[in-house]
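All of the numbers you see were taken from the coordinates with simple rules; none came from a lab. Not measured: the values here are computed from a predicted model. Cβ atoms are built from the backbone, for glycine too; each structure is taken alone.
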Structure P
Amino acid sequence: MSLTPNPDTRPPQRTIEVHLTGNMERFMWSFDGEKFSEGVEPIRFERNERARVVLINNTMMTHPIHLHGHFFEVVNGHTGSYPRKHTVNVLPGGKVSFDLTADAPGDWAFHCHLLLHMHAGMFRVVTVRPLEGEAARSLSWAYS
């Protein structure tokens, strides 16, 4: 439980389900059965979107899943005081949900923190797009 109230208490606007998949005998790891090297599409969020991400571990290994650039609130029944993290362990056959406020524009790494699993394919890019007009303002500043 967080010692302070969560900064964003809006309910999630949508839910994204991500399956942690792999094969220990063949040492193949992926999200949703697709390795990063196969040219997978990024997971996309609008800037400041509130979303619930559900991680479902279809493997027989624990996976510490890490999202760069953001903290998220792990959904555990303590509404309004969820613990804030950037990495969460998903137990074998387990499920973990977290609420994310996509407040950092750009492309961010989303991966298993067991680096052998990440390099074998359990990696995705999370893209947070700027609000309409925000990109134009930053470009005009860059060229002034």
Structure Q
Amino acid sequence: MITLRNTLYISAFALTLAACEPVHEEKGYRLDAEQIAKVEAGIATKDDVINVLGSPSSVATFPEQGEAWYYISKSTEHFAFLDKTLVDQTVIVIKFDENEVVSEIKNYDKEDSREIEMVDRATPTGGNELGFFEQMFGNFGRFNTN
């Protein structure tokens, strides 16, 4: 027989499970294959790419490697306060030649990505390192009475 207490326990458990739904986040503009197929290497210009795909997410910063536009999108999910997990990622790279015509189109996905190890070094700064009390009481007596 189901009592009121058991009903409350079951309801609380069900509510707890429902609260554990993962949070999905989509960032960037997801391009479909039909849009990308409209941009042909050797034919399409920068204006054509803008008209078909829109503005890029990023532009290459090193001109000696040739001009390139990046269309980046990613999908992540996480539970409550836990770290985000990468579900899907797409990077479309469109390179242009010196005449601003598409020379190459590359498509990278999640399997092509790799983790980058961050450097923990800190740049030293000049000046004195003040202790706690010097920071707290260092300005006493420095006020202008005028």
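Thinking only about mean count of other Cβ atoms within 10 Å over residues 25-32, which of P, Q has the largest value?
On the way: P: 16.0; Q: 12.9.
Biggest value here belongs to P.
Using distance in nm of label points 7 Å out along Cα→Cβ at positions 9 and 97 as the calculated read-out, with 1.9 as its value, let me know the right label among P, Q. Don't skip to the answer; put the middle values down first.
Details: P: 1.9; Q: 7.5.
It must be structure P, since only it matches.
One of P, Q was used to calculate helix-only ellipticity at 222 nm (-39500 (n - 2.57) for each DSSP H run of 4 or more, over all residues; to 500), giving -2500; which? List each step's numbers first, then the result.
Working: P: -2500; Q: -6500.
This value belongs to structure P.
Match the computed value 27, 21, 11 of semi-axes √(5λ) of the Cα gyration tensor in Å to one of the structures P, Q, and report its label.
Details: P: 27, 21, 11; Q: 45, 39, 15.
Corresponding structure: P.
The value 2.7 for distance in nm of label points 7 Å out along Cα→Cβ at positions 65 and 105 was derived from one model only; which of P, Q is it? Could the numbers behind the result be given before it?
On the way: P: 2.7; Q: 2.1.
Structure P accounts for this read-out.
For which of the structures P, Q does the calculation of relative contact order in percent (Cα under 8 Å, 6 or more apart) return 19? Please report the intermediate quantities before stating the final value.
On the way: P: 30; Q: 19.
The correct label is Q.
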